[in-house]
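Given below, in the form of structure tokens, are the structures.
A short reminder: the numbers here are calculations on the coordinates, not readings from a lab. Keep in mind the model is a prediction, meaning the values are calculated, not measured. Cβ atoms are built from the backbone, for glycine too; each structure is taken alone.
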Structure P
Amino acid sequence: MDQLFTGWRESLGGARKFLPAARDYMVASLWRRVGTRMTETLKLDIRDWRPDLGDFGKLYVRHGKGSRGRGPKGRLVLAINSTDTLMDWWLGDVRRQFGDDYANPDAPMFPASVAIP
């Protein structure tokens, strides 16, 4: 698994479409590092990253899987396995390239497309 993600990360620089490739790498890395579910990850907003909580930060998964049909159940997920470094890279270097909404805390963490100026 480490070899797969290391190779994927190293290939991002040469990707024909860097932004979608970086987004997909980031999403899959969260699944691997902290165990979020696919739908939970895709519903994260920028405000859901809480670097101020704990030693390394936490993700607030607002749309978590509820049990027995009770609906979504939120939870805090520890930023283990260098997730804090990954989030710094994503929010500091990559996310802002998707459009001007990167400063809006209610904007999606992982936009579906790139804004065209």
Structure Q
Amino acid sequence: MGTVSLRRVYEPSPEGTFRILVDRIWPRGVSKEKAGVDLWLKEAGPSTELRKWFGHDPERFDEFGRRYREELKGSEALQQLKEAVKEHEKVDLVYSAHDEEHNQAVVLREVLGTGG
């Protein structure tokens, strides 16, 4: 299984890293070329309702994580994510949130059980 790292979409990844965007909405102000995304798994991102409820409030992060894990259970997007991690040695889960500690990519990496 590959190593999974987290990176803002605005930051480049090391050479040979497979980049997976895990936001439902394309990041503002970033062209597809500049983002350098290999796979966009929109459905891996939290639902619009959950995302709006969370509002990137660190105090809501634990509850966000719990609800998000529920959304992910049995999802096709999670299966696709697991397959991509198996296929590639280095994977970056990329996201557009400013907060690097309280976002869906953090939860996804925990769900995958990988670190990097």
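Worth a mention:
- Mean count of other Cβ atoms within 10 Å over residues 24-31 from the coordinates reads 12.6; which among P, Q: Q
- Of the structures P, Q, the one that 20.8 was derived from, the read-out being mean count of other Cβ atoms within 10 Å over residues 16-23: Q
- Which of P, Q leads on relative contact order in percent (Cα under 8 Å, 6 or more apart), largest value: Q
- For mean projected area of the Cα convex hull in nm² computed as 6.5, the structure of P, Q it came from: Q
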